[in-house]
Structure I
Amino acid sequence: MNIFVISDTHGHLEKTYEMFQKLSSMTPDGKPFDRIIHCGDHDRDARSIGDYLGLPTIAVPGNCDFGGREDFQVVRTEFGNILVTHGHFQKVDWDTHLLAYLAQENDCRIACFGHTHRPYFQKDGGVLCVNPGSLTSPRDGTLGSCAILTLDQRGADGGIYYYEHVVGSKKKKTSRGGFLRGMVNYSDRF
């Protein structure tokens, strides 16, 4: 099973479609995607993406979605369960410990999350924590990223894929700012 993992699309889907198209032939096992996971912020984008691409799509709301409610889903796969959440209630800005704990409580081997707009692909407490980053407004100095998960009974494979490496665009210019700029752009941290 191949899963295309995205997050924080914020209403802009052009790069998502470009990456999906390019990565469809680059999955670790060479097979097409079976489903999409959208880890929030503009969860309504997930419906549009799923309808357009004709794939089952799992989506959860983020802190920018109506109500800002805590929500997660457990997705069952042949590899094991996957927890899907946005991550703001698990304080993923600081670390993934609460996220890993929530995954363990729900018998999940993988936890997919968003919120930070930064890619992350590491184990914490035996749980593979995956943040695809954001293709729309990345906060890591790149042009954006997404993730692929390839799962079967034997194990999990996958990784983070960067827009500029897959599509071949030049790196964007980044502006530098001080403390005030950081507060304005990342005010949900304070």
Structure II
Amino acid sequence: MIAQLTGTVAHVGAAAMIVDVAGVGYRVLATPAALGELRVRQDVTVHTQMVVREDSMTLFGFLTAGERDTFASLQSVQGVGPKLALAMLAVHSPEALSAAVQAGDQKALQKVPGIGAKVAARLLLELGGKLALPEAAAAPADARGEVIEALQGLGYAAKQADAAVEAVADGPVAPGDTATVLRAALKHLGGTRA
């Protein structure tokens, strides 16, 4: 399977691009947003998925690996083929699709032409837990839980530990700051432990 193409954009059309890789032109279907970012003679790396049918081999291309992975996940749902999966990515970003699935937002999925109530319900049912956010869009790591666990290990109640960490850390706790936050929480708790 062809998973990635690196070459020069030879042509950009309404539904597809042609990527020249060492003298061979690959026709790649893509979303209008992706095509809108490309220019002829531009160097590009396209993350692709090849769909093989009885009568054709078609390349679908994306500017990020996260979009390609979402495209593959969407096709795992019965009744969703590559064209409908591409249409979904033309309407929604991978992040928006993931959020819609996690929230059970059937109406958001039905904004895509070709998706009715039945297919939207099947998407919500079958994609639950499968459609993860791409790594770049994932939330930053938070070591708050580690600090709370450490405080509980020292004999503090869960509510006390949670309140102490809340008092000394405004936002997420970076993994490298665990020791500093733990010391600050212990200092905060110093007078409250009986």
Distance in nm of label points 7 Å out along Cα→Cβ at positions 88 and 104 from the coordinates reads 1.9; which among I, II: II
Identity of the structure behind 21 (criterion: relative contact order in percent (Cα under 8 Å, 6 or more apart), calculated), options I, II: I
Among I, II, which structure scores highest (criterion: Cα Rg over 2.2 N^0.38 Å): II
helix-only ellipticity at 222 nm (-39500 (n - 2.57) for each DSSP H run of 4 or more, over all residues; to 500) derived as -6000 - corresponding label from I, II: I
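Here, each number is a calculation from the coordinates, and none is a lab measurement. Remember, predicted model here, so these are calculated numbers, not experimental data. Cβ atoms are built from the backbone, for glycine too; each structure is taken alone.
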